[in-house]
1. From 1, 2, which structure was semi-axes √(5λ) of the Cα gyration tensor in Å = 20, 18, 13 calculated on?
2. With Rg/Rh (Cα atoms, Kirkwood Rh), for residues 3-50 alone as the yardstick, tell me which of 1, 2 scores highest.
3. Mean count of other Cβ atoms within 10 Å over residues 27-34 was computed and gave 10.6; which structure, 1, 2, did it come from?
4. Rank structures 1, 2 by relative contact order in percent (Cα under 8 Å, 6 or more apart) and report only the one at the top, that is, the highest.
Structure 1
Amino acid sequence: MSSIRVAIVGVGNCAASLVQGVHFYADADPQGKVPGLMHVQFGPYHVKDIEFVAAFDVDAKKVGFDLSEAIVSSENNTIKIA
């Protein structure tokens, strides 16, 4: 099965939470209850099937950096979970 390919426009706090959540819950039990998620598995797709393939932002402190670095730079103040 193929992954769900996601592009992010605006690497702010919401994007940071989404990226961290996908990595944090990648090994979650599909039958288990997970705080913050309605479903670990949706149809044939699991959280770990989400793949970030592009990210766009206008902040010079984020442009040209890996997504893992961009989500924790500049004005982003999301709590780090992953």
Structure 2
Amino acid sequence: MEEKEIMSFRDEEGNKVDFEAIAKIYLKEQGYLLLSPVDEDSDDMFAFRIDINEEGKEELNLVEDDKEFEEIKKEYKKLLY
């Protein structure tokens, strides 16, 4: 059985929120990580852009643009079917 990759973030109130990594995809050479909340019984999915910061390290930035998010969902659905 494959082990789940869990990542923890802090919300606006400083509470720890755990996410399960669902998939890592690439669109036009840009990497994205798809995460789903562990504690919620929902189908929510969040897309994070994998950017390289000034120190050359990866950082995750939430995708807030609706058009970009729809393109990511479309690509993810291709992986499922």
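1. On the way: 1: 25, 15, 8; 2: 20, 18, 13.
It was calculated from structure 2.
2. Values: 1: 0.97; 2: 1.01.
The maximum falls on structure 2.
3. Details: 1: 10.6; 2: 14.0.
Value 10.6 for mean count of other Cβ atoms within 10 Å over residues 27-34 corresponds to 1 out of 1, 2.
4. Details: 1: 44; 2: 18.
Going through 1, 2 one by one, relative contact order in percent (Cα under 8 Å, 6 or more apart) peaks for structure 1.
Since every read-out is calculated from the coordinates, none of them should be taken as a lab result. Predicted model, so just to flag it, every value in this text is computed and none were measured. Cβ atoms are built from the backbone, for glycine too; each structure is taken alone.
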